[in-house]
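Listed below are the structures to be examined.
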Structure I
């Protein structure tokens, strides 16, 4: 019998998470969202069954947070982790080497390639067609947008967001809660809480995020 999974969040990203769960053989019983207008609606013919507080009732085998915003994902994780088991999923049309370590609640989407001895933290989004080369370390609550490419030995610290089509050369670091703009290329380390853009990527301002 397939495991019952509930998806936290009912936006566009949640559709991709749902489709990946289904192709992996999970029984997706519904979405949870705190937007009252969404409750009773459907995504991919799957109902939005209530708000996130339903997690506390413990009627699900697993849950997964399908929200792209890293800080919101972190908040939900710490608020509800004692009430649920977060499942990690790997799309069957990806390649993940057997030595790769993946934390709880992380998602690996279609077209992803992850090479040997990579470590991925909790609640990480590795989006469509990302490549992560050998010995990279990806911190908790990171989001690698579609088409991101990381060379070997890269470190991406907690909560960082790398925009679509961006890249990082070998053995460089993107600091925690930093943002790399779409198409940017990191050739020098990016400090924490920094927004960087361009080729090569240059820090332009502080990321004044509240976590």
Structure II
């Protein structure tokens, strides 16, 4: 590994299979084939080149054929096992990274909703390098209007923006600034459950973390 490259370890601590998904930022290379299956207790290692950026998320209740086509109940990326650059269909819990810019920035985001617990822990590295976690089961505490249910079970929790689509919840239009777009009752539910995660678009000050030269452990559940 080059000095500025990073290694990601994706670990599944859930009691169910997780299909991890990876979407590179614009112009950045695909890593980890864009997606992989993790049985309970299993982990996988993925390497990223210096300057990489992108996002990772868990997919649940997936079924794929031998050609890697199929569907995931939550976090689906165009019906593909290997996401090929496609984003995750919300609601989905995101781990986001921007490496070597000139330091690493990372966060866990609930801006696109929540489908499973996600945490990011830097390994090695210099600087504050704090862990960022969303380990609560937000599906259990999800407010009624935000729930995504299948067969009577809450399988994901929408963001208020996704549920209602209004500028005040989406931080758009006249609300497109940190001063105008304030926390809401719904974003506070997310913040209470996961204090270090982004709960809405302008939640920056408490939710973006920095490190230099680390590897990262991304844990589902």
Structure III
């Protein structure tokens, strides 16, 4: 008899991203990281993040359950891919609406997370570390589906892809709003960290994790 975990795993389809997944991915990101915002803040933040990460990624995979996207993993090597330009246009448009139409400090808080991680990424990419080329740009799992092996399976698919690219390793940026224990469990090494809000007490931190292949 199949275990519950095996039954749950059999319900999941792992497949490449297609553009019609975009709206579902926006909603997934909004549920995971922006549920504390207003409807407008959450909606725009989901669109900004989804379009940005699509614009900087080459490997795009999703996990689908009963027709719904319940997880995703994106990866890239820092290259500006011409085919991704439409996603960049969507990101800029959504960011412009957030900056000009919505009077809220909410987006500035998100920008501080992005800035802290971007500085860590730039420093690592400019190092001599052989793991600094390929990056897991985004890993996101529906909160109701966590603990069922979806993240681990998506992570394994990305690692398989990195190996086809003859990568020496890979890295990712994350922060305390994510389950950083997952990366420790997967055997990644914490390389660096920085305070997201350095002027505040009890600031959350951003991190770079890396792994050899």
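Read-outs throughout are calculated quantities, based only on the coordinates presented, and are distinct from any laboratory measurement. None of these values were measured; they are calculated from a predicted model. Cβ atoms are built from the backbone, for glycine too; each structure is taken alone.
Thinking only about mean count of other Cβ atoms within 10 Å over residues 54-61, which of I, II, III has the largest value?
Top value of mean count of other Cβ atoms within 10 Å over residues 54-61 goes to structure II.
Which one of I, II, III has Cα extents along the principal axes in Å, as calculated from the coordinates, equal to 55, 42, 39?
The value was obtained from structure III.
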